[in-house]
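Just so you know, all these numbers are worked out from the coordinates, no wet-lab data involved. Not measured: the values here are computed from a predicted model. Cβ atoms are built from the backbone, for glycine too; each structure is taken alone.
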Structure 1
Amino acid sequence: MISLANHKGNQYIGVYCAASNKYAFVPRGADRTLIDTIKRALRVEVIEITIGGSPIIGALMALNSNGVVLSSLATEEDIAEIPDDLEVAIIEERYNAAGNNILVSDKAAMLHPGASAETAEELSDVLGVEVVRSTIANIPTVGSVALATSKGVVCHPRASQKDIERLKEVFSVPVTLATLNYGTPWLGACAIANDKGAVVGDKSTPIEIGKIEDGLGLI
């Protein structure tokens, strides 16, 4: 199921929200309409949180069914909001906007190429998947330009054939080029998704929604 939504008028859902097959996280004080839309589309528990007082939690956290990675902005109070069944990692280095810099599913993860090998190893332990450092369409913030689930990857329309083959190899799923929010290539900023559904920015067109449905196996 795919649903359209916005966060207080902003169509960049992926900047403000994050999701896995178990949970979705939204900014504290999010509208009830957004929370209900996410619950219905993704069929997950929705948790309200801030990270370091910021509402842009989709840019600052990345997660799958095994664990969650948070920016170093996260406080002890923020970490306490994370469910006990998730492992937690804090990125202490420069590339710590986890949601922007990590593309992750329950099968694999891709990380900003500037991150250290030590960080990649730590994230692999927490997320329970292989972590590979790479770019997509020559963009290092891989989490901002793609969405990944156990069924598919949708990514920036300027991804090269080499990028596509790399994504297929890492995530072991089909890869589809797409846009959202009327032509925006920053798919990770425009939407959240899991194996059961997706919530995309409400400026997205029917053709764009169809591409996401196909690419993530949601039909």
Structure 2
Amino acid sequence: MINVFLVDDHSFFIQGVIDSLKRYDETIGISGSSTTCRETLQQLEMLDVDVVLLDILMPEMNGIECCRHIKEQFPHMKVIALTGEIDPKILLEMWLQKANAILLKTCGLDELVSTIEGVMRNRMIIGNGVPDFLIHSDLPEGKVPQLTRTELEVLKLLGTGLLRKEVADKMNSSMYSVEFHCKNIFRKFNSNKINTIIAEARRRRII
């Protein structure tokens, strides 16, 4: 049984999803729901949850910040971001917070169910109709950049949100050394945009 928790500021949307998922009640259960992110974080501490269906555009604390807190406090939980907006910048920010999937709120039930099952198999999923927010570089799709152990460590630390100076301190290294490794990472990914590289590395499960 996959236990799902729903987060959306519109209760009628939550109820619609709950009603739709009833036909899959042998494999998917509803652990709970909330209309605010703050309440969500409180409830997740008390419930058995595998997957969180999370609306990105929430009042007060938005879905991006909520996703970050979920991943920090409950790293075993999968997050499927749901959005009615297709602003690539917003979607990229959600992806950088380690969302496991992003779906349009208008997606069909079959796509929603297959995504819930997919993230539980550790798949990273971009739903139908979601724009190419990763802004792919010219790196061929089948080619995985070969990073050294140190380059991989630098990229992982940058992926946690640390600045380069903080990465240097964390690694007991110099800024010059970190800059050197960053230049090599940029060259191997054929891009000088660190957010794009981090998102692409996560998509390819390099980090």
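General observations
- Answer label among 1, 2 for the case where relative contact order in percent (Cα under 8 Å, 6 or more apart), calculated from the coordinates, equals 23: 1
- Origin of the derived value 15.9 (Kirkwood radius over Cα pairs in Å, for residues 53-172 alone; candidates 1, 2): 2
- Label whose coordinates, when helix-only ellipticity at 222 nm (-39500 (n - 2.57) for each DSSP H run of 4 or more, over all residues; to 500) is calculated, return -13500 (choices 1, 2): 2
- Origin of the derived value 1.4 (distance in nm of label points 7 Å out along Cα→Cβ at positions 5 and 37; candidates 1, 2): 2
- Which entry (1, 2) yields the derived value 97 for volume of the Cα convex hull per residue in Å³: 1
- FRET efficiency 1/(1 + (r/R0)^6) of positions 13 and 197 (r between Cβ atoms, R0 = 30 Å, to 0.05) from the coordinates reads 1.00; which among 1, 2: 1
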